[in-house]
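Derivation of every value follows stated rules applied to the coordinates shown; laboratory data play no part. Since the model is a prediction, treat every value here as computed from it, not as a measurement. Cβ atoms are built from the backbone, for glycine too; each structure is taken alone.
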Structure I
Amino acid sequence: MQNSSLKPVIEKLESLFSALNNRFYNGELQKPVITVSPDTTKGAYGWCTSWKAWKLAKDESEEAKEDEGYFEINICAEYLSRPFEQVAETLLHEMVHLYNLQIGVQDTSRNGTYHNKKFKEAAEQHGLIAEASGKYGFTNTKLNEEAEQFIGQYSEKKFELFRKPIPKIKGKTSKQSSRKYVCPGCGCIIRATKEVHVICADCNLEFEEEE
């Protein structure tokens, strides 16, 4: 029987973080708490909290200082089925945010959706190529040649466990009724009289049918 525990997944991500930290940050990044949880944003592959979300357990009488604790890097569970190189790129992308948090640089705005030139600068200094993506700034990243070669050395390139998206339950519709589709990234709305599969050109995300 195969293992149903997330422990090997977390351990692989922690090992990958350490390797990327040593290679691209000289081991200077603070170790975050790495988690795997469902995508609550409808499109993000991962995130890095902008605050130290995890604290050490202490007596109730002892208040934790604001600067104590650990940032969180989460890899969304539904996207662990992607190629290993893409998951590594997501982790390295979130490590850029962690780096900028450590040095006090604000690299996003608009509730974390817009990636500015500070993000691009740091990303391209640490193993990534950052490309503009319209209203989201330089959020589109990919591994540069050095990072591709580094990740290519890994022999085990598959996460054995990933979370399936919640299945959609579709009700009966008349032939003449229209269906509403919404882009999970920018919120753009389209309508169709039948089931369609359409990609938003701005966000590169598939429109989702709204019940």
Structure II
Amino acid sequence: MAEAIATFSLVFIGAGSILAGNDIIGVALAHGLVLMCMVYATAHVSGAHINPAVTVGMLVTKKIGSSKAALYIISQLVGAAVAGFFLAAIFPSAPALNLGTPALASGLPVASGILVEAVLTFFLIFTIFGVAVDKRAPAGFYGLAIGLVLTFDILAGGTLTGAAMNPARAFGPALASGFWENQVVYWIGPIIGAIVAALAYDRVLSSKESQ
């Protein structure tokens, strides 16, 4: 339930900020602020993954079991889908924006889009491991850091790919709008970035004391 509600909030506020007409700064802040709040609200309940890529990163480093990971991802996708349909009901006259579904910039190849999403997601997952997973990190600042990394990722990559960094963020609005163009970018890129970041931190930077 925590994962579904938190992911609903991210998609509803994030995509909703696009549909409300905000510029990239407003969109970046909306995503970052809602993620920060949801991390603080649910970290003690579910660990605040709020993103299938985060769950995959935790899975490959054995911080979550496969059955629980599957339930987390299903919950995240359900929350994102409900948010997409809520947005469709609230913004019926914004079809050109595809309910805030992320899309590639004109002329950007799919391979480049996957690379952008992988790099941006690397920053996100690396930060999560550094501030929330590693027990050596200063207590109490993880939500702020995670929200800020999402903000600067969107400022840097939002005009290129939409900077989803989260398969659920792309899936929910796509399901409600029927806009599936280049959806594979928002699954392959974030999952690759998450796996590389999680393994890099877990195998190289962590210690037994930080597990």
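Starting from the value -1.25: which structure in I, II was log10 I(q)/I(0) by the Debye sum over Cα atoms at q = 0.17 Å⁻¹ calculated from? Only one of I, II returns -1.25 for log10 I(q)/I(0) by the Debye sum over Cα atoms at q = 0.17 Å⁻¹, namely I. Each of I, II could give helix-only ellipticity at 222 nm (-39500 (n - 2.57) for each DSSP H run of 4 or more, over all residues; to 500), but the derived value -22500 comes from II.
Between structures I, II, the calculation of relative contact order in percent (Cα under 8 Å, 6 or more apart) yields its largest number for II. Calculating FRET efficiency 1/(1 + (r/R0)^6) of positions 11 and 147 (r between Cβ atoms, R0 = 25 Å, to 0.05) for structures I, II picks out II as the one with the greatest value. When distance in nm of label points 7 Å out along Cα→Cβ at positions 27 and 155 is calculated for each of I, II, the greatest value falls to I.
Across the set I, II, distance in nm of label points 7 Å out along Cα→Cβ at positions 91 and 139 reaches its highest value in structure II.
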